[in-house]
Structure formats: C-alpha cells, structure tokens
Structure I
Amino acid sequence: MQISTNQALYTLIGTTFGGNGTTTFNLPDLRSAAIGWGGVRYFICLAGIYPSRG
C-alpha cells in the first residue's frame, strides 16, 4: 500500500508486515487466519475516521 495515500493506517501498522517504510507498507495476509469463536473473522478497514487517542 502507498504510505502517502494511507497515512492513518500506516501509523497503526507500520512495516510490521513488510514494505520499504519509505513509500510502501504491507497489510497482513489474513486469508488463512483461523475463524474465531462464534464465527468471528478478522478484517482491516481501509477507510473511515481515524480513532482519537483519549
């Protein structure tokens, strides 16, 4: 993903899952993630309001 167009998401994830940290970062590959209790699945929202810290 491009850092320049996804700055809020980059501040949360950084380069934990790859990317060069200068212009790009990667999202985790959740396709093989186990389905949790009660059928809960994992998702990452790519757009929306950045949560406040407080």
Structure II
Amino acid sequence: MEKKMKTISILGGGNGAHQMAIDLTLRGFEIILCEHPSFGESFKATLESGIIESTGL
C-alpha cells in the first residue's frame, strides 16, 4: 500500500512559522506557508527562493 504524504498549512510567516515548517518537513510533511499580504515584503525572500534555512539544530 502506498503511503500518502500529508500536507499541512501554516498561517503566518514569522520566525515561529518558519521553524515549524522546518520541523514538520524533517518529519516528512509537505508544508504550505500562508502569509497576509500586508506582510508580503518580509516574506518575499522565502517566497522567491522556496527555501528556508536554519542553523544550530
């Protein structure tokens, strides 16, 4: 039987949301980050690259 990947949506694009996305990705989940348009400028780098980097894990 094929195992289905679960997708989780995270609302918000701050530090906590980014860390939660990293943690859940490492656990095998597909993540969708959602940010309010008024905060779009601070979320722009993540949106363009599609990559979140973390150090010190």
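Where a number appears in this text, it was derived from the coordinates with a stated rule and is not lab data. Small disclaimer: the values here were computed from a predicted structure and weren't measured.
Suppose you compute helix-only ellipticity at 222 nm (-39500 (n - 2.57) for each DSSP H run of 4 or more, over all residues; to 500) for every structure in I, II: which one lands on -3000? Among I, II, the structure yielding -3000 for helix-only ellipticity at 222 nm (-39500 (n - 2.57) for each DSSP H run of 4 or more, over all residues; to 500) is I.
The maximum of relative contact order in percent (Cα under 8 Å, 6 or more apart) over structures I, II, that is, the highest value, falls on II. Here volume of the Cα convex hull per residue in Å³ is compared for structures I, II. The highest value is that of I.
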